[in-house]
Structure P
Amino acid sequence: MNKSLLLFIGLLATTYAVTFDTTMHCACEELSQTECAKQMGYCKWSTTCETVEYTAASCSSVTQANCTPKLTGYQCAWESSSCVEKSYSCGDFTTADDCPRSIDCYWNKSGKCDSFSSCGDYDETNCRHYGCKFTSGACASFTCSSYTTESDCSGQDSETTRCAWTTDGKCQALSLSASCTDFSNYKSRCESSSSCKYASNSCSFKTCADFTNENQCYVVRASQTEVTLCAWSGSACADAADTSKLTQDTCFDVSYQNYRWSTDSKCVECSDLVSDDISSNAVILSVFVALALIA
């Protein structure tokens, strides 16, 4: 074996890091009963761990007492002596307490639950729609660029953006999905994030080496959807070379459900990872049904 190849292999060994995808989780079929229970909403335990199927039939498993809009994630209703699937609209709700923000309904000053109209139609309690802020005794619309001081530069001005103060002293709209590498012109935003560091007029993700306390040497975010496992080595925090320091109690949780505890007592990567991207209401309903069946 030539020296160049040996050097290449050596570099691979020293730069390898254990990373976890925060948008994925182990397929249910690979999990133990304990791990399966932690994935309620995605998985269910029978004699083995199985994937939950999301269908309208889930409503039929809910009792009359529990078949309420709120408890079923606004998916079910009690009709004709059974719990059935229902598509709700804002007009179905007649009190401020029942008017559900989760399906984009708002209680207006006319005393009705309705879809959003304009900021001026809401009192202080209900002035919570993006692009609205209660100021000078009224709910009014705003844009980030209208603010001239850092103390006023706050709030979500659209469905996808939030106000942030720039390094050169302006209030601008910043994407809600922005991460450390997008904050170079937003020093205060960068420094307020536990995942970011600001140096040489640039914002970047922290690395394991940035932590000097063993109690903080755990995991670090490497990107918007990825985290890196850290390990304490002597007197410094560094990228973990493997998962050998994870235990049966920590393996599944610390790995963001990417790894599982094997029958030969090792923390191993799951052979099949599936996306977390399913309907949040489906998860709410399936969790509730599971709890109802347990009770």
Structure Q
Amino acid sequence: MATIFWKELADHLGSKRFFILSLIILVVAGTSVYLGIQSFRENPGGVGPFVYLVLFTSSQGGLPSFLSFLAFFGPLLAVLLGFDAVNSEFARGTVSRILSQPIYRDSWINGKFLAGLATLAVMVVSIALLVFGLGLFALGFPPEGEEFARLVLFVVVAIVYLGFWLALGILYSVIFRQTATSALASVATWLFFTLFLYMIAGVIADQVAPVRSDSPAEQWIRNENIRDFVLRFSPVALFEEATLPILVPTYRGLSLLALLTQPGIPTSPLPLGQSLLVGWPQLVGLLALTSVCFAAAYLLFMRREIRIT
């Protein structure tokens, strides 16, 4: 499996599509962080004690935050690494030649998945180090121990999140024999979870718990809870809910509306362990989705007939 892993890793890191998309994410992330640093310089007392965490969550000048940008465009890069992982090999006729060598089937598909996951990890770690370096250069002081630990945990959760989309792309690559079909299915799934499900959740919430400008606060909270429940079927929403407690220590899993209508809830920063407990169910959900997608791809590939020529 090591041979497959290193070969696929070299192919991914040297591919043009990986370079172009990584460059786009890198430039936008760097610009967003730079604007966040400028905002901190203008108002150093308005960001709280966790300055480096704010660099990942602040949005300035019309640009989304690094967290939002990664949640939206990161899956596109992940599915592009996986949508043709298997069917392109069948189209070129290289699968039979590879498996005629002393290479097991499971080693081949496991090596492809691990190589794609390592490629995504390299991208996420590189961008996180860029943000860390820009912050260190501009601010002049390093993050504290807990702040650094939160950044490391954020990177781990981001890799798990992108791993789901990679596994989904590989699953489509096993199901569909044409690379164009698997690409369309991957992009359609990405658009559904990142755009359309948010619209559907709003429509369902308005139908079940309609609200007007004069509706009581309880009705608004019920509407928002229904919307959040529907959105939890989206890995994008799971990722955001898993990372918000890590990057925003004051986040307690409650909406702004709930905080405004229940003023007795404390807003002091949570310890790292408590923040992990808030986002732990969503992280487990991401791990489960990733495992299910890759297990399905693994089983379908192992049962597929391959004629050795």
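Just so you know, all these numbers are worked out from the coordinates, no wet-lab data involved. Small disclaimer: the values here were computed from a predicted structure and weren't measured. Cβ atoms are built from the backbone, for glycine too; each structure is taken alone.
Before moving on, here are some points about what is shown:
- Sorting P, Q by relative contact order in percent (Cα under 8 Å, 6 or more apart) from high to low puts Q first, with the largest value.
- Origin of the value 1.43, where Cα Rg over 2.2 N^0.38 Å, for residues 107-274 alone was derived from one of P, Q: P
- Of structures P, Q, the largest value of distance in nm of label points 7 Å out along Cα→Cβ at positions 147 and 163 belongs to Q.
- Of the structures P, Q, the one that -4000 was derived from, the read-out being helix-only ellipticity at 222 nm (-39500 (n - 2.57) for each DSSP H run of 4 or more, over all residues; to 500): P
- Structure responsible for 14.9, with mean count of other Cβ atoms within 10 Å over residues 19-26 calculated and labels P, Q on offer: Q
- semi-axes √(5λ) of the Cα gyration tensor in Å derived as 41, 34, 13 - corresponding label from P, Q: P
- Identity of the structure behind 17.5 (criterion: mean count of other Cβ atoms within 10 Å over residues 123-130, calculated), options P, Q: Q
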